[in-house]
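Dropping the structures in below, format is structure tokens.
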Structure P
Amino acid sequence: MPELLPGSDAALRARARQVIPGGLWGHLNAAKLPEGYPQFFAEAEGCRLRDVDGRETIDFMCSWGPIVLGHKHAVVEAAARAQAERGDTMNGPAPVLVELAELMVQMIPHADWILLGKNGTDATTACVTIARAATGRRKILVARGSYHGAVPWCSPSVAGVTAEDRAHLIQFDYNDTDSLDRAVAEAGADFAGIIVTAFRHDFARDQELATADFARHARQVCDTTGAALILDDVRAGFRIDLAGSWEPLGVRPDLSAYSKAIANGHPLAAMAGGERFREAATQVYTTGSFWCGAVPMAAALATLQELKRIDGPERMRAMGQRLRDGLAILARRHNLAVNQTGPAQMPLMTFVGDVDWKMGDAFCSEALRHGAYFHPRHNMFLSCAHGEADIDAALVAAEAGFAAVKRSIG
């Protein structure tokens, strides 16, 4: 075995395996990615990453979603530094807590109040708990295959999870109103709420935008029964629409969960709710040792103000569409059939007939070698730092990826 260079990606992986179960946890484990993907990174700026081995790539994962303005965004980092100089985790919150909550209530039409946390799982779990507290009921309807966090009630893993953890969940099929109605009937008088993602972004399958009929039907069902409509906007929030991802569909939830893009990489989550659920939100015990940290709140305030100033969702949509159009041209040039699904700001490209993911893996590995960090199975993310030149450079890398796929299939 060759000697590993100290500080190299290979050396750090070997050291990590000795002190961290599996070398790293969850979806961030690069061992689950195609060959050649780095695990450890040295620096990032704008839409560029540099790994510990010195390779620079154009980043289309954006830290799996949190980077919405670009790595090391000057305005956000200045706000964070200024707050850090005054104080961060103190005996209570800084004034920026109120400023951020006021801004979010102003931006999000369905929000009359805001609670803050740290992770998307904090937010979805709190929304479910508030729905149960407000209705006095237990049953929560979830779309089959949807991801809502990493705790027993909703984790995709069954290890360490008991049947009792999920005893009051009832599944339905996303975008299927008949399936939803059957789940509502099964819940009966114990129906507390529906939790649903902004669009179907299940791992390792083509994405599916929510239809207006489905979203409106979910709203009508909750209005009729008194249950809560919970929008899990953790992944899509502030990329599709600053007012809420279902606002373009004309549907407003009772409760919504945010995280990822809210503070451009600083750890923060938020729960937004309507007046009907305010009292229940005061009764549910939601807290954490670091939940009043002021630095992430200052970063979030700056992030949301900047997204509003530059119309961030439209900027990301335009660059995402440029990427999508370019990939379509390249696929046709190489006589390869692909599916491009999801919103342009959060794209996924898969190869038709690629049941074992070998084509997607070959594409991504070769594109990575040529400077573009794509993902073969998880939706990707655009940021406001992606410009036309970055997209065009990524398409050059994609050209190499398509050529590699063509070679792999003869």
Structure Q
Amino acid sequence: MSGGWTASLSLANGAVWVGWYGPMQILLASQTAAFAAGGGAAGAFGLAGTTKETMLAWVTGVGAVVALVASPVFGALSDRTASRWGRRRPWILAGSASGAVFLVLLGHAPGPWTLLIGWCLVQLTLNASFAAVTAAVPDRVPRPQRGTVGGWLGGVQIVGVVAGTGLAAAAGGIGAGYAACAVLSLLGVVPLLLHHEPPLTEAERPAPVTARRFLAGLGFDPRRHPDLGWAWLTRFLINLSNALVLLYLLYYLRDRVAHPDPEQGVLVLTVVNAAMLLATVVLSGVRSDRSGRRKPYVLWSGVLMAGATLMLAGWQTWASALVAAALLGVGFGVFTSVDFALMTEVLPDAAARGKDLGVINVANSLPQVMAPALAAPLVTGLGGYTTLYVVAGLLALAGALLVHRIRGVE
């Protein structure tokens, strides 16, 4: 694929991450802390004495459940879309435009329940766009180029995370932060929408199915496709580790590191992480393409991420956080590009790539569901942040080691 198409696809991918991570890194945590300080946390969601940590866990966790369902559903719907504009572009436009609207509305949430509902709607719509964007890679990119394209996707993804975090921190208010993220998340998909996407031919159009058969086909059987199962589990564990690290980062800097400006600290750590990721993500994808090997890169990136996470458990200082952010950036940069290429090479059905990548994307969203459920009791009653980061490090290590169970990819 041409450099222009790859750049447009990468920009669209980064735009979705702006819409996700501006809220997740700064805005949702600030809103829940404000509700808690104003007494809005008491009895939130029917739970007496709800803390800001628990409220944030509920909002992000329930939103991730929505993402968990939305990604394979919208991926499958895009597989079956036979419009003259192609399979993926209608869903990219509809998802990004709707997501931008809900982000703006979320900035004016008056309480915990409206915050929860608004975040669920953002997750629903942006996952429609994301499922279609990622499905374009196996649709159109040849295998020897997928590591490189995956590297560019990963690089612009972290730029999106930094941009979203920076906008949220610098916009001058919660409403302005959401509005800025909304505008950027919508504008970023426009160049990809301008590229022609071939529509399905008559022979490629899927046969009509009932709603029951459609829903029944959303999953996959790991016994029939073990490589896809092991690849999914590898991604899930490493993403769960990463979600545990990020979830309470603002509170970690405020409560344990005693950073004088924790919001600014989150931004600094994000920039450090991003710089190291950008230094490695494209290079590792290119090297993986040239060598034809994927598993060694995934293995050692996971080991490095586990070591960096364990640093946060044993050395809770600002200096440690900076070093860990840099190492996590290197590890996640390698993992992001090469694991994406690996995933596209274990897909079992060319006619259902959107659905299968949607199922794979569950390995990104399910950790967001489980991370709050795991992190809240670990932080509040089972050892605090030390226990939290030990668990996160062990999960990353387990995910790295399981990549050896994949047989069909080197």
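We did not get these values from a lab; they are worked out from the coordinates using the rules stated. What you see is a predicted model; the values in this text were computed from it and never measured. Cβ atoms are built from the backbone, for glycine too; each structure is taken alone.
Determine which structure produced the value 21.6, 67 for Rg and Dmax of the Cα atoms in Å, calculated from the coordinates; the candidates are P, Q. Attributed to the structure labelled P. Comparing mean count of other Cβ atoms within 10 Å over residues 185-192 across structures P, Q, the highest value is found for Q. As an exercise: relative contact order in percent (Cα under 8 Å, 6 or more apart), calculated from one structure in P, Q, equals 22. Which structure is it? Structure P accounts for this read-out. When mean count of other Cβ atoms within 10 Å over residues 89-96 is calculated for each of structures P, Q, structure Q gives the greatest result. Computing helix-only ellipticity at 222 nm (-39500 (n - 2.57) for each DSSP H run of 4 or more, over all residues; to 500) across structures P, Q gives -25500 for structure Q.
If distance in nm of label points 7 Å out along Cα→Cβ at positions 273 and 305 computes to 2.9, which of P, Q did it come from? The read-out comes from structure P.
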